[in-house]
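Participant: Presented below are the structures under discussion, each in the form of structure tokens.
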Structure I
């Protein structure tokens, strides 16, 4: 999930629903006004992060990619890798490094079989992270 820079909106990825969902964050921390922020047909957003332009990066396990989308779901950038992407986060000294947590995924029945395949990948991107310094 990601919180907007103004602290008023929480966004989460819904893998099985192929969408991003948003909530308004109240002054007391309560989440209200649930709404579909973006429909993402063909994608399965898992871990997400927000950049300084308000676009959302999401990790996608079955499509083996991380994608940057506008809040209306328009695809702005796609980074393909050789394994499933489970989470992503912008960071680094200038906030322009997209860290991707990725691993081979053969479904839940394969857990514990085969060697470890997890990796943290790093890709430089144009727009830095959103949020607090």
Structure II
């Protein structure tokens, strides 16, 4: 027998939050803003005292929150859809960053990259 009360209806994804260490805003800004090209969005005043950054990502937001006892997320990760894997790979090489190919997933070219803080991110290009 299933639930009898109405259930919430998810209508979208607002944001993904990823932890960064204290004083991690500038390196994070350099990577997510300068390398990946995400546009930084001002955080609301009530939240600005705790540190962190917000970035606009098509379809959702990326929130980077400062965690005083930071531990990198090695498995959990955001996956960014990108337009051109070659351009992305060149931008990573330009800053001396490495990325490793991810397991094959039909319809996608994928890379995994670990940020300066050790957080995993995935870069995905949809193949025709």
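Only the coordinates and a few stated rules stand behind these numbers; no lab work does. The shown structure was predicted, so the numbers you read here are calculated from the model rather than taken from an experiment. Cβ atoms are built from the backbone, for glycine too; each structure is taken alone.
Participant: Suppose you compute Cα Rg over 2.2 N^0.38 Å for every structure in I, II: which one lands on 1.07?
Facilitator: I
Participant: Let me ask something else about it. Looking at distance in nm of label points 7 Å out along Cα→Cβ at positions 56 and 72, point out which structure of I, II has the largest value.
Facilitator: The maximum falls on structure II.
Participant: With helix-only ellipticity at 222 nm (-39500 (n - 2.57) for each DSSP H run of 4 or more, over all residues; to 500) derived from the coordinates and found to be 0, which of I, II does the value describe? List each step's numbers first, then the result.
Facilitator: Numbers: I: 0; II: -3000.
It was calculated from structure I.
Participant: Right, something else. If relative contact order in percent (Cα under 8 Å, 6 or more apart) comes out at 23 when worked out from the coordinates, which of I, II was used? Mind showing how you got there, number by number?
Facilitator: Values: I: 18; II: 23.
Value 23 for relative contact order in percent (Cα under 8 Å, 6 or more apart) corresponds to II out of I, II.
Participant: Now for a different question. To test your reading of the models, identify which of I, II gives 13.5 for mean count of other Cβ atoms within 10 Å over residues 80-87 when calculated. Display every interim value, and only then the final one.
Facilitator: Details: I: 16.9; II: 13.5.
The read-out comes from structure II.
Participant: Out of I, II, which has the highest value for FRET efficiency 1/(1 + (r/R0)^6) of positions 8 and 88 (r between Cβ atoms, R0 = 25 Å, to 0.05)? Before the final figure, lay out each step's value.
Facilitator: Values: I: 0.65; II: 0.10.
Top value of FRET efficiency 1/(1 + (r/R0)^6) of positions 8 and 88 (r between Cβ atoms, R0 = 25 Å, to 0.05), among I, II, belongs to structure I.
Participant: When FRET efficiency 1/(1 + (r/R0)^6) of positions 24 and 40 (r between Cβ atoms, R0 = 25 Å, to 0.05) is compared over structures I, II, which one is greatest?
Facilitator: II
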